[in-house]
Structure P
Amino acid sequence: MAKPTILIIGHGYVGSELARQLDEEGYLVTAVNRTLDDTPAPFPLVEADVSSLDSLDSLQSAVDWPDWIIHCASSGRGGADAYRSVFLDGIKNIQDVFTETPIILTSSSSVYGQVDGSVVDENSETSPDRETSQILCEAESLVTRQNGIALRLAGIYGPERSVHLKKMLNGTATIESGEVSRYLNQIHRDDAAGAIRHLIGREETDHCGRIFNVSDDEPITMRDCYEKMADIFELPVPPESEPDKNRKRAWTNKIVSNEALKATGWIPNYPSFIDALSGDPRLVPSIRGPLEQD
C-alpha cells in the first residue's frame, strides 16, 4: 500500500526533521517555506506564504493533493500580529484551499497558564495571559473542528538549540530564587517530529479531532535541571536570581502530562532532558561549538 502524501507547511527546525523522517519511511513529502535557500533536499521544497490565499492557491496547483497537511510554520518570533497572520489566517487559508484535508497543527503548551505546579492534561483549563497563546487556542479550535489534530508542544530543544544547556555552558545560567522551583517541560525535536509521524501512520482515526500534549516523560524543576547539569559537566551550580515574569514566553509552573499521547502507542526516544545529554551525541557538541569541545 502506498504511503500517504504529506504537505509540510514550515520547513524549519521541527518541519525539516519531520520531512527527513517521513521521506526515509517512503512518504511522498513536499515541504513549504515562505523563503527558500540553497539547501538540497531529497524531496520537493516549494516557496509559498501561508498567510496569503493567492500564494496557497498557486501552491495547490503545483503539488499533489495531500492526505495530511502539517502546519509547523513559525511566527518568526513575532508578536500577536505575526501569530494571527501565520496561525489564524494561515489555518483559514489552508482550509479554504485544501478543503477536507486534515491538518496537524503544532501549537504550544504555553496555552496552559497554571502557576501552582499542578499536572495539566488536555482537559485542563487554558487560561493564557498572553495574546499569542490565546491566538493559538483559536487556531486549535479551527483545526479540531475540521477533524484535524492540535499538538501542544512543550519547550523544544535538540541539536543546536537548548536555552538551558547553552546558558549552563556559557556561564550565564541562573536559578530562579524562591521556596518553590518551577517545572520545565521539554521535548526533544526528534521526538516532536516522531509524534507527528506516529499519528500520521496510525490506521485508526479516533485521534482525529483531538488535542494532544507533546512533552517528555520527566518534567524537571529548574533547580534540579541546573544542579544535575552542574554535576555532569563538573561546573559550579548557577547563582540565584529573581524570576523574570515579564519574559517573552509566559512565566508558568505546571507539569504537562503526555499520558494521552502515550496511550496511542507513542514513546519518546529521549524520556528526559537529562537522558538526552548522554543519549544524543549531537546535543552537547552542537551547543558548545567546535572550538570549545574537550
Structure Q
Amino acid sequence: MIFKNPELFWKNFNLGTELQISGSFIYNALYHLDKMKNFRYEEDCFEFLYNISVGIERLQKITIILFEHENTTIENQKLFEKSLITHNHVELQNRISKHQEINFGSVHHRFIELIAEFYKSTRYQRFNLDSVNNPSQDKERLIKFLDTELKFGDLDKTYIKVDERIKKFIGNIVKKISLPLYSVIKDQAHRIGTFTYELSYESKAFKIFICEEFSFSNERRLQKEILIHLLNLKDDDHLITFIKRIKPLGFESYNTKSYINYLLGDFISSSILDEVEQLDEVNKFDKDRLEAVNFIDDYEYFIEPDEVN
C-alpha cells in the first residue's frame, strides 16, 4: 500500500505503537522490581535494568523524531534514521535538551548514566571470559547507585530487602524521567497534528503515562480484596457452586501463606508445581476433572457443565 503522506502516518501510527511499547517496557521493569525480594540474583537485577533501559530509550527516540524530523530527501532520511541507531541514553537526552530543557535533578542524570552504561556494555559482561574474576557489574552498579542515594550503611547489600522505600524511590525516579518526555511528545504531536500520544485504555502504557502510576500497591491491594470477596461469596453464585463441586487436591506441603503468595505472585514455584504432579499421580484423576478445572477461566458465558467429582 502506498500512502500519500507516509511521514504523517509514521509519526501518527508507528510512533504511537512505539509509545505503547515504551510504556510496556517501563511497566515490566517496575513490575519485576515489585516482585523482587532482594538483590541476591543477578538475573533479577538484569531484568529490571534491561526493561527500563529499553523503555526509556524508545521514549527518548520518539521525542527526538517529533522534534527534529521534517520533510526531507531520501538520502537525508537515511542519515536521520542512522543517527537514531544508538543506545546511549545520555547522548539521546542531550539531543533532546537542545530543543527543550527538561529539569532533571542530579539523581535522575545518574540514573540515566546507569542505564546507558548497562545497555552499552555492562549487559554483555558475562559473555567475556574475564567475567569470572569480576563481580556482576549490572547488579553491583545498581546496588551502588541505590546505596549512594539511600545509605544502606554496613548491611550486606546483596540481601537488602527490596522494600517499599526502594520501590518508591526508583518509581519516583522513573516517573520524573518518563512523564516530562511524554508531555513533550504530546505537545509536539499537537504541533504537527497527530495523535501519537493516545494510548489504549487497558494497557500497560496507559497506567504509566496517563494514570501516572509507577508502583503496584493498588494492584496488590486489589488482588487481596478480590480474594477476600471470593472466599465470602454465597453459594448462590453459579461459578462458585461449580468450583465447590470439584474435588480439591490435598495440598499440605506448605502453609496457607505460601499458597496465597503463589496465587497473588507472578513467579513460578517449581516446588509447588512438583506437589501438584505428585497429587495427580496419587489421585489419578481422569480428563473430566482436568476439563472442569480448565473451564473455570476458559468460558465466554457461564453454562454449568455436568457435575464433576
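Tabulated data
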{"read-out": "Comparison of P, Q - label where mean count of other Cβ atoms within 10 Å over residues 36-43 is highest", "value": "Q"}
{"read-out": "When distance in nm of label points 7 Å out along Cα→Cβ at positions 188 and 236 is computed for each of P, Q, the largest belongs to", "value": "Q"}
{"read-out": "Structure responsible for -9500, with helix-only ellipticity at 222 nm (-39500 (n - 2.57) for each DSSP H run of 4 or more, over all residues; to 500) calculated and labels P, Q on offer", "value": "P"}
{"read-out": "Among P, Q, structure where percent of Cα pairs over 17 Å apart, for residues 180-243 alone as derived comes to 62", "value": "Q"}
{"read-out": "Of the structures P, Q, the one that 32, 22, 18 was derived from, the read-out being semi-axes √(5λ) of the Cα gyration tensor in Å", "value": "P"}
{"read-out": "Structure responsible for 50, 33, 19, with Cα extents along the principal axes in Å, for residues 196-283 alone calculated and labels P, Q on offer", "value": "P"}
{"read-out": "Among P, Q, which structure scores highest (criterion: relative contact order in percent (Cα under 8 Å, 6 or more apart))", "value": "Q"}
{"read-out": "Identity of the structure behind 3.5 (criterion: distance in nm of label points 7 Å out along Cα→Cβ at positions 116 and 164, calculated), options P, Q", "value": "Q"}
{"read-out": "Given 14.0, 42 for Rg and Dmax of the Cα atoms in Å, for residues 68-123 alone, calculated: source structure among P, Q", "value": "P"}
{"read-out": "Which entry (P, Q) yields the derived value 3.2 for distance in nm of label points 7 Å out along Cα→Cβ at positions 20 and 44", "value": "Q"}
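Read-outs: derived from the displayed coordinates by stated rules, not from any lab. The structure presented is a predicted model; accordingly, all values stated were derived computationally and were not measured. Cβ atoms are built from the backbone, for glycine too; each structure is taken alone.
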